[in-house]
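A.B. asks: Following this line, the structures themselves.
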Structure I
Amino acid sequence: IGVHPFSAITAITYQTATEFYGFKSLSEELGKQLDAILNVYPIKYVKIGMIPDNESLDVIKNTILAHNLTVVLDPVSISSVGERLSSEGFEIEIERELFPLVTVLTPNLEEASFFANIELINKTIDDIEELKKAAEKIVKKLYLNNDVSEIQKAIIIKSAGKDKDNI
């Protein structure tokens, strides 16, 4: 189908399936990684995951703007064992700096709870209206401070790790 994936590493995490020991930001190397890829290949779309710090956020934002990239953002902020992958409250920076540049946002329930300021943890299929309300609230944030409002934007709220009776 003509798709060639590339990776740029934002951080190294030290963890097992049950314990988290820490992470190291690779913000100094991130720009070099992105330049190596973008100077050779005609990249149009990017998916962004963990953003560990402001330096990485700046590199990512500047790269998106410089190359007019279409962005899918998975705003990973907590490890699978519940430890932070950035400083407390860094999601606010991501929301302010990246949401206007994002086309598709893919938060899990915890992340969606934060961005919508609505408690979504342990919701069931019976709570679908509340989930829709949260999604609508977050999508509006994707359009804030955005000169390109004609671009269609979307949110996909994931429920990773939830059983089939919970969303």
Structure II
Amino acid sequence: MAELGTAFDPAAIYFYRGLAYGKKGEYDRAIADFNQAIQLNPKFAAAFYNRGNVYSDKGEYDRAIADFNQAIQLHPKYAIAFNNRGNAYDKKGEYDRAIADFNQAIQLNPKLAEAFYNRGNAYELKGDKVKAIESYRQALALAQTPQVKEFAQRRLKELEAN
């Protein structure tokens, strides 16, 4: 391949295969590939981020948070990493930390509907109906995907009915 003028990045190869394994639900294989990518390129923020997503999918929230921390340290404006770290805190019942992360994600990317939705969920779980409704409305206004729109509408309908 080198003679054709095309180079490849071994870390990227492991990274993309890790993504594929993650999508298939083969979490241990995904983690192994992200580990390899990180070993080859310790500054590969996306590898830490995606390994964090896999740990979160496995319910290993502390490990997920550690990886999101590393991704954020390497790339401090990584809005979706703040959002996903917030989700991990939310799953652990640490709603104030989750809300702080969702707020940071929103500050970095004010159009990130998922962060507004997730913040609404955290407020709802905390029992703050007013702030939950406000966040769900913002998510609905910004929603780019049918899933976010549907979830926000459902939560709004339920909260506004009570």
Structure III
Amino acid sequence: SRRRLHALPEEAMKDNILYIDGFNLLITVESSLSGGFILEGVDGCYRDMASIHGSYKRVMETEAAITLSGKAMEALAVRQAIWLLDRPVSNSGRLKQMILEIAGKNNWDWEAALHYNPDNLLAGQPAPIATSDSVILDGAAQWFNLARFVVGKHVTGALILPLGQLAKNAPF
């Protein structure tokens, strides 16, 4: 599929700039840390079952989710991470500050920005992006499955429902 053709392997992240769909990544990692089910799609992407619809609340796992994402990018040798957050979502400004504070404590080269529609920026981005949003992935020039990498490397006992495998094995 087109998505798989544009997916990047881990080694392609070295010395690269990575644009991140911030809420998409964090909510998936937070869900996995709190014992929520994570859906593995046919495309291999991990997706959470939560939906934010205009509001976001920091949860117990938020700081850990940001830190684990940073450690994962450090292991991948990502040169710079640019977190894009939806400005209309409540608490996005607070989350931006938390992301930048954690980056500062760890000497990570991160930027965080609020946008009214980061999906369009991500879909049109020539540099690698990290999201599991299917609409964005369909337009992405290149993408990395960061949520899967973070959860796979840092979340022991994550509850993964392999929908892709179930679909392949379905009798219809």
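A.B. asks: Which of I, II, III yields 20, 51, 28, 1 for P(r) over Cα pairs in 10 Å bins from 0, in percent, for residues 22-85 alone, as computed?
C.D. replies: The read-out comes from structure III.
A.B. asks: Of the structures labelled I, II, III, which one yields 16.5, 49 when Rg and Dmax of the Cα atoms in Å is computed from its coordinates?
C.D. replies: I
A.B. asks: Once relative contact order in percent (Cα under 8 Å, 6 or more apart) is calculated for every structure in I, II, III, which label goes with the largest value?
C.D. replies: Comparing I, II, III by relative contact order in percent (Cα under 8 Å, 6 or more apart), the maximum is at III.
A.B. asks: Another one. Supply the structure label, taken from I, II, III, corresponding to distance in nm of label points 7 Å out along Cα→Cβ at positions 126 and 142 with the calculated value 3.0.
C.D. replies: Source structure for this number: I.
Every read-out reported here was derived from the displayed coordinates using simple, explicitly stated rules and does not represent laboratory data. Please read these numbers as outputs of a predicted model, since none were measured by experiment. Cβ atoms are built from the backbone, for glycine too; each structure is taken alone.
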